[in-house]
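Following are the structures in question.
Throughout, read-outs are computed from the coordinates displayed, never taken from laboratory work. What you are looking at is a predicted structure, and each value in this text was computed from that prediction instead of being measured. Cβ atoms are built from the backbone, for glycine too; each structure is taken alone.
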Structure I
Amino acid sequence: MSVDKKWFFFVAAVISVANVWGQAARSPLTTYGIGEPYGNALIHNQGNGLGVSQPQYWFLNNQNPALLVYNTLSVFEVGIVGESRTVKGDTTNEKSVGGNLNYIVMAFPIKPNKVTTSIGLMPYTDVNFSFQYPDYVRDPAGAIVDTLVSTESGAGGLTQLYWSNGVRLTDEITVGLKSAYLFGPISNVYSNLLGATPNQLEPYLVSVEDKTNMHGFNFGLGFSFSKDSLGTRKDHRLSVGGVYNFAANLKTSNQSIIARTSLAGDTIERYDIQKNNETTHIPGSFSLGISYGKGLNWAIGTEFAIQNWTSFKKLGEDSQGLGKSWRTTLGGEFTLDPLALESYLKRITFRLGATLEQYPFLANNKEVRDFGINFGFSLPSGRSSMDFALKAGKRGNKKENVLEESYFKVYFGVTINDQWFIKRKFD
């Protein structure tokens, strides 16, 4: 069997595994806004948390379109993610597991080292939560007149289909443009199970199902300045990169179904409310990074990103209490000898990083922060590789936010470099 066929069947197996999982682990923190953002990181980025400033030759530069010009070969990448989350509260301790396809992306040079284009499909946000808790109905005097069981659940999220292009302006300066089509449904269900009353002899269920569909375009600009041969260090490189994603206005339609049903499922009352031609406003964001490295041997870097969600609007409503979010990362990667023939271990690339992030929402009127440790490695096979990354962390804390969530994520993917779409020249 040829090498290309082996890689093809391997990629097919990776996608099949992702389809078996099919859903991310549940998290109560996905209830806010349009869900939890996935970001644009590929597995090699997840390993050390970097990607805005650090150029890559053997991996697709997805986080900053200006870095695409460093992909002088055609590159195809597919990745999956599996995760475990544990949510702890004063009286609750819930664990959930899940996984899904993380991305399918590819890039190929239009003019090697001058112009490179990329297309891809990957999640943009995720919504997946479910709560159940007891509650009471009280009369004007405060006396309990009925008991009920409340349930809240949500599912869905947005997907992005993107097209990016990177262009080299000078030996040191590159720029890029990303165009993404965002689309997807989000469904939230709120229900109360009420006991029998004098007017209703049997228990019944009151529910509100809220279905929202969104679609629209989002654009981003990237830049990179990369300086080789620093003084007498001919093989060292200093790079600075930045990305600005413009605000997006997504066309939005919403259907609310309010129903009262018996426990047997018979509808007692139902009302449908349809809203069309509404808008969801997603605020712009900015990322900046700097990295320093030696050839293909090692690199270290730090990045910072910020997004102000106070301008977020959904179906014409205001920011729903959202504020500013930010993320800062410190990380690096190391390869003993990328060209070593006598030792496979020396050609393995290892990555390590740490990330501190503040989310735009409040829990118990307090800011929610996330601290995570990243680790990853790539196993080379010719010009291609199998890529792994792990991330463990915790966000929120019970003292300030009532609940805290610990998580462990495992990323696995394949990177294939070849000369597809490149016209070969013969002397």
Structure II
Amino acid sequence: MKRIHVISLFLLTLFCSTTLFSQEDGDFTIKTQLRTRGEYRNGALFPRSEGDLPASFISNRARISLGYDNQFLSIGVSGQNVSVWGSRPQIENRGDFALNEAWAKLSHNNLFAQIGRQQLTYDDDRILGTLDWNQAGRWHDALKLGYEDPNNKLHLILAYNKSAEAILNNQYFAGAQPYKQMQTLWYKYMDNKNFDISFLLMNLGFESGSVRGAVDGSLGETTYMQTLGTNLTYKISDLSLFGTFYYQTGKNVADDNIAAYMWAIKGAYALTQQVSLSAGLDYLSGQDDSDKITAFNPLYGTHHKFYGTMDYFFASAYPNYGLFDKHASLIVKPNNKLTLDLTYHHFSSDKSIYVDGADKKGMGSEIDFAFTYKVRPYITLQGGYSTMFGTEAFSAAKGGDDSRWQDWGWLSLNINPLIFKSK
């Protein structure tokens, strides 16, 4: 019943707002998204062992979004329910409706300020991404200040998290958000022809010490980790080149010094309007024998996008061996509705994995196939199939049996219409 009341109040607010917003000569929109996805997991995320049986399920995202824009004021409010078919009783009185976006944005000339719950996506989503593959997505509670013109973008993001309205003490042991503080500065230059370059500097604060300190009143400490790097894009006719580099320093929550890095390069070439090829390298440093933390942490990026869609690396638990991913893709678009994507990954660790007394790095190969079909502008059918050919080193790192067949398949229907618009 509680959930029904929350949803009803949310919908009532949307429709009542049309009268209010219409007085300001702005655009008011209501969008919905119903995304249903079935999955067959026979070794996805974690490789299976002998005797393990496959799993299958259907998950669903039901989202409704309110938008308003009068050039000076923009508002975005979005609520969603995420569930697995069969996980809820037919008769239920428990609320399960969450706000994944609730922000207001003020704009004047080239300046803006945006405050509230919002998605943060920058460059190619390696460090900050929306994680849209996950049915719940990802959001941050933050203040974003910015300047934008046709050639330049400058953003400053500030976040400060607490578990509740505290009376005393100031601890935050990653109860919901993974950090206590965040300050991010991002700049991008675009020549509007063939070259883009961006720079990112992120400072994250984590609560260190004992959780007991929040109970007995002892003072906590905040440790800070910095991530800084650049992202480049260069296009010449049918050739596109991409490069990125990030370095991490500072201290982690255990007060250990950090010195880690990652880099990636990629080239893509359009053979025809229907066929394109791409190839690239991704390298993330692993943990060495020093007293510093040398394993790179890709933080809040969209890992599903980069390191194989079976999500063995960073999207699920993976030891600090680091990763060297060599990948190549073939993309075919037979028509303006259908896209076919075939990608090959060869995975190695950065640091050695000990297998029967020997040092090994090769972890095997993954093949990912995916298709996207636009049924209508607001209806998309997607699906895919992946398989992993792991090695003994892969099993030592992730578990499971490398001699077993590992595969994963999925099918998704995304319905995302604009159901109301007023001016």
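General remarks:
- Each of I, II could give Cα extents along the principal axes in Å, for residues 234-385 alone, but the derived value 75, 38, 32 comes from I.
- Read-out mean count of other Cβ atoms within 10 Å over residues 306-313, computed value 17.5, structure in I, II: I
- For the set I, II, ranking by Kirkwood radius over Cα pairs in Å, for residues 74-241 alone places I highest.
- Parent structure of the calculated result 23.3, 74, given that Rg and Dmax of the Cα atoms in Å is the read-out and I, II the choices: II
- Highest-scoring entry among I, II, by distance in nm of label points 7 Å out along Cα→Cβ at positions 146 and 170, is I.
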